[in-house]
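Please go over the structures that come below.
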Structure P
């Protein structure tokens, strides 16, 4: 399958492909593969930046380093063998290396409820490429949702079109100014503008 955007970090891979109604994601880590599609309706505009590594490796490395230093300067018998000190030093280096291997900087495209998050490495291949990809995702999301829910039609009833505009505003597909403009257009399509009273619509 040909992908529109790809990332790889050591044992982790991310592949993304734009579909007609959403984004297809292929994710693999240490031989485990996960594939799924996120519909544009479920993609939000909230961007979360996250960075972290497995801190346990640093804790182990720090602990062993302290122990090694204490034993090195401790002259009381029994004296720790040099081979043991070298072995501990090797373990410390391995732990530090594992920390940096597992260290990850990522960005997530998600919604206000933090559901359906899409994970993207922050700097692979570079920050500008990641920024461009995120903007492309949001641009395609907006175009698709406007096409599906934002086109006004005189042959449809007022109420569902009104609630579509509310949904587009709540999900940050359109801003308040665009909402006001579309609502004005919708009201002009009808001889008398319905108004909301409670949970029902009535004509003025």
Structure Q
């Protein structure tokens, strides 16, 4: 049964009664939220966006206008999905089987995109399942992601490749004063790069 207390759902939105919508969330014009989707608290689903059956979203996520989040995607807390982003779910897409019959839901197995805490996917980017976007990573607008993205990575292009690192504020990191160190110019946070992965310095 849907949980819609302290939730804003505009009249033109199509929200299944079997979806769970967290407190403080907003579902805007012409958006569709399918059966068994679970949205956390304070989420925003923009105009014309699609949230597929059984998709799981953490708290404080933003899904911008006309983004398509196909099941079984999983979004951590604070994930940003830009306008017209697509998270795919079919490794070998076909409308028909090899014998010419129309494919049904039983003829393929959906695979999902996983996006970890705080990551951001830029406008019109496509994430081709199955991939995982690491925590606080940023996918540039228009990128096509076909392999996993490490935490804090900034990726761009077709196919997407890492072009830098970003901190939790989203600002690109700059080289530190020691080898393999990076610094966030916005927060002052320091990071260490080892074997293509970034680790935040702990105090």
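Between structures P, Q, the greatest calculated value of Kirkwood radius over Cα pairs in Å, for residues 67-178 alone is seen in P. When FRET efficiency 1/(1 + (r/R0)^6) of positions 83 and 187 (r between Cβ atoms, R0 = 25 Å, to 0.05) is worked out for each of P, Q, structure Q gives the greatest result. For which of the structures P, Q does the calculation of helix-only ellipticity at 222 nm (-39500 (n - 2.57) for each DSSP H run of 4 or more, over all residues; to 500) return 0? Corresponding structure: Q. Comparing relative contact order in percent (Cα under 8 Å, 6 or more apart) across structures P, Q, the highest figure is found for P. Work out which structure the value 48 belongs to, where percent of Cα pairs over 23 Å apart was derived from one of P, Q. For percent of Cα pairs over 23 Å apart, the value 48 is produced by structure Q. Ranked by distance in nm of label points 7 Å out along Cα→Cβ at positions 11 and 147, structures P, Q are led by Q, which has the greatest value.
Between structures P, Q, the greatest calculated value of mean count of other Cβ atoms within 10 Å over residues 59-66 is seen in Q.
A short reminder: the numbers here are calculations on the coordinates, not readings from a lab. Just so you know, these numbers come straight off a predicted model, no measurement behind them. Cβ atoms are built from the backbone, for glycine too; each structure is taken alone.
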